[in-house]
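Next up: some structures, all given as structure tokens.
Bear in mind these aren't lab numbers, they're just calculated from the coordinates by the rules spelled out. A quick note: this is a predicted structure, and the numbers were derived from the prediction, not measured. Cβ atoms are built from the backbone, for glycine too; each structure is taken alone.
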Structure I
Amino acid sequence: MIRHALTAAFSAAALLVTAGCSGSSTDSAAEKLVLSTFPFGVEEFTEAVLDPFTEATGIEVEVETGSNSDRLSQLQVAGDKAGADVVLISDYYAALGQQDKLFQQIPADKVPNLAKIADFAKETAYQGPAYSYQLNGTIYNTEKLTAEQAAKWDVYAGANSKKVALPDISVTAGQLMISGVAASYGSGPYDIDAALKTLAGWKPGVLQFYSSSTEVTNLLAQGEIVAADTLNGFATTLMADGEKVAWTPPATGKFMATNRAMVPATAKNTENAYKFIDYLLSAEAQTKSAELVGDLPVNPEATVPQTITAVVGDVAKDPVAAGYATLDPAQLVPTRKDWADRFAREVTGS
């Protein structure tokens, strides 16, 4: 696990002065926050959120990075020695952690900006709010397909045999795709039988079930595929670079994933954690994060940059009004292992 000290110069000086005046751990803790987050985009997130937060509060931020599963495992194994005060983590893993009582409920009165964010970002299934979200859809070659063609699930059903890619269930887009197919061809987003039967029927025409964004971008750039089910963020850089690609929501079965800010049950600096989450949800931080990191904002007062609207259009203003929904963790957590085993056996297996 990587740990970086991210401190504004004046904050470091202030910390030294404080330490010189008093050797108590209480004074030191008052200036500290340990943030556990994703390994990608750390520099951009630091510029957009962490440095301004430190400048505004004088609170030093230490950053630990790692995958969702690795960081959750550390909390499970290390307990009160894990050290993290705030964990930024995808919704499924947040739900797993809640099941193991690894997180605590964030009090609304400590985070005033909770009142300003979208309803889906503060849904009661989670003990911490969403600070960004990701939309599932199709990235496609604009010289080969129209937006209308790409929006239909049957773009994967055979007409483009061996020229399409789909996500593995192990990645975020995988579960969103499965639920999208289940809602479109079955009785609802958790109709796993209908989803797997449909996907198994598509398998002969699917070039690859991918497990990383690099695989998708390479396949598109090399002309090996004309469409892939992906998260909206996969298209941002490609479209900004002028590649002949676009991204569209599916006509039916629109689902999104959220990234959530969680406070571990063992956090030592909870007051600083609440201050950080409150800042993270502010229109200022949400605007900067959207601009520099590419995070879709949950605060409606935030400004969405052109690089994002070029991909998702008006959906970023209100994804729920555009037909997107989140998935219920109570439906996913108990079934995940069984669904993953069945996906490997019934869809991707030979």
Structure II
Amino acid sequence: MKFQFDIDRMKYAVERFATARILVLGDVMLDQFIWGRVTRISPEAPVPVVEVDQETHMLGGAANVVHNLAALGCRTLLCGLVGDDAAGRQVLDLLDDLDVPCEGVIVSDQRPTTKKTRVVAHSQQVVRVDREHRLPARDAEVEALRAYLKAELPDCDAVIVSDYAKGVISGPLLEPLMKMASKGQKIVTVDPKVSNMALYAGATVITPNHHEALAAARVSTDEPSAVIKAGRRLLMELDARHVLVTQSERGMTLFSHGAEAHIPTMAKKVYDVTGAGDTVISTLTLGLVAGLTPIDAAAMANFAAGVVVGEVGTSAVTAGRLARALDENAHVLAQCAQCNNTRE
């Protein structure tokens, strides 16, 4: 199979993002960033003392996928859980700022909102503190989530499953979703967790990182061509149309039935990989909705991730910035296509 990336088609797809309507299902989080400076080591223990300059709060987890989609210009809905607490109310306020409907965000009185606090000094993450509850959602909460999906999915172009293994994604929720999506011929993309991998069978695209892919496929890192073996095995075992394995600074590899293609990283500098996976799945899904081939959608997602990892903190790329990145790096895709064709 000959690979050829179509930059003009990608740029046209970006223009069409505003016509898309995408539903995001998954684990909703709040990201807190504490920014400061280190000028000394604590006399109490050999740890840095961070003098705080400011604090910021951003949408995290599945909510950060929504943030990415909104930045790219599409209409989006969110389905998940938050706690009846200050962090949950902050998530709802941030969603309201993006004009994202909150009816699908169920407030639970039995679990706190997942909150990740990152302390950053001199553009370097010093420590992360997680406050979370990983037990499965209660039956009543699952039923409320299921009812929302049933009501909204028919009017959506695609659904993104953003699984952080915090208790929202489960068989009782995913099984009816996959049936509804299949019946309505909806695109389903999944940012997975190994423990739930079997639940994603039949998805359009599954996007594990290389660690998740090797673990899910039961492939040792010591095996020759481990990622290739893992990608091929997951493609068959999960009956997915495509598996996109992200490999950090080594780029990503798209596995399709009968074809494989490697896309090198587009990042010039990497300052922070926080949220990069959310950017990949958001851009990939929008590309598919806009009519791109899976390989063009994956390449475009790689461009978007390359922009995001060049910034510190959870960030999102805009449609305009993505279009510029495509223009600036067209030559990279030409070289990438040549490399894949030579490998064939």
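If FRET efficiency 1/(1 + (r/R0)^6) of positions 71 and 135 (r between Cβ atoms, R0 = 35 Å, to 0.05) computes to 0.90, which of I, II did it come from?
Working: I: 0.90; II: 0.65.
Derived from the structure labelled I.
Kindly point out which one of I, II the value 23.8 was derived from, the read-out being mean count of other Cβ atoms within 10 Å over residues 87-94.
Details: I: 23.8; II: 18.9.
Value 23.8 for mean count of other Cβ atoms within 10 Å over residues 87-94 corresponds to I out of I, II.
Matching task: 38, 22, 17 is the computed value of semi-axes √(5λ) of the Cα gyration tensor in Å. Pick the structure from I, II.
So the calculation was done on I.
For distance in nm of label points 7 Å out along Cα→Cβ at positions 167 and 327, which of I, II scores largest? Mind dumping the intermediate values first?
Numbers: I: 0.8; II: 4.8.
Largest calculated value belongs to II.
Quick check on the output: 19 is relative contact order in percent (Cα under 8 Å, 6 or more apart), derived from one of I, II. Which one produced it?
On the way: I: 24; II: 19.
This value belongs to structure II.
Consider the structures I, II: one of them gives -0.68, -0.84, -0.98, -1.05 for log10 I(q)/I(0) by the Debye sum over Cα atoms at q = 0.13, 0.15, 0.17, 0.18 Å⁻¹, for residues 111-278 alone as calculated from the coordinates. Say which.
I
Given a computed value of 0.95 for FRET efficiency 1/(1 + (r/R0)^6) of positions 55 and 303 (r between Cβ atoms, R0 = 35 Å, to 0.05), which structure among I, II does it belong to?
Working through the options, I get structure I.
A value of 53, 33, 25 was computed for Cα extents along the principal axes in Å, for residues 199-294 alone; which of I, II is the source structure?
Going label by label, the one that fits is I.
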